[in-house]
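Nothing in this text is a laboratory measurement; each read-out follows from the coordinates by a stated rule. Owing to the predicted nature of the structure, the values given are computational and were not obtained by experimental measurement. Cβ atoms are built from the backbone, for glycine too; each structure is taken alone.
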Structure I
Amino acid sequence: MAFLMKKIRFDATLDVPKILKEQKLGDQVPTALLSQVDYTLVLDFPIDTIGENNADSKDGGKLTWHIPLEKQNRLYFEIGVPNVKNIAISAGVLLILLVAILIMLIRRRKKRKIS
């Protein structure tokens, strides 16, 4: 199955206080205000091949994080996606084999009819 699927790992750190300081807004937005904000990140994937993750909840292909903005947060997940290149190569090889078998069968029938 690994031949037809590949794993992608997403790993990110969200540090809102650091971002605000870099934008020179750190003094204008107090940490107490950030702690009052209810921030929820939802990722909804069309396929349910989610592996290791640190989401607060997982429902099928949907991951949900409830993120406190007043501190640094690490978000990660792994997802298996179809390896289109390997699927196409496999399908091409299979098609060539089927055509070769079909040609062999047709030639055998013609030889039998001639004999």
Structure II
Amino acid sequence: MIMEEYQLKDTILQQFLREKKDYIIKKYKPTKFILFGSRVWGKPDEFSDIDMILVSNEFNREKFAGRMGKILQDLRFHEHIDVLCYTHEEFERKLKESYIVRDAVKKGYNVI
């Protein structure tokens, strides 16, 4: 089931998308922007964060280790964010290697 068929009910995610979606799309030009995890799939608790995957050619210029920190500093949101930042090649490889990535693609909310 792909969650894009449903409305996001989590108010934190709604606020995040209202405030940051256009900025992320303009700055990072992702071909995939997927939200996943407890805030999308069900019952977030007080410790739930925002989980997302970004796939972009913009990441070809950056080492993997530095991407997440740069984006987190750039976004500055009041809730904790975990972001997986992949080039297209890395993403295709992770689809084969990582259950988390496959599950996010299968059950996540496709922003774009």
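For structures I, II, calculate relative contact order in percent (Cα under 8 Å, 6 or more apart) and state which one comes out highest.
Evaluating relative contact order in percent (Cα under 8 Å, 6 or more apart) on every structure, the highest lands on II.
Using the calculated result 39, 11, 6 for semi-axes √(5λ) of the Cα gyration tensor in Å, for residues 50-97 alone, pick out the matching structure from I, II.
I
Once percent of Cα pairs over 25 Å apart is calculated for every structure in I, II, which label goes with the largest value?
I
Where does the value 12.2 come from, among I, II, when mean count of other Cβ atoms within 10 Å over residues 74-81 is the thing being computed?
Only structure II yields this read-out.
Please compute distance in nm of label points 7 Å out along Cα→Cβ at positions 10 and 34 for structures I, II and give me the label with the greatest value.
When distance in nm of label points 7 Å out along Cα→Cβ at positions 10 and 34 is computed for each of I, II, structure I gives the biggest number.
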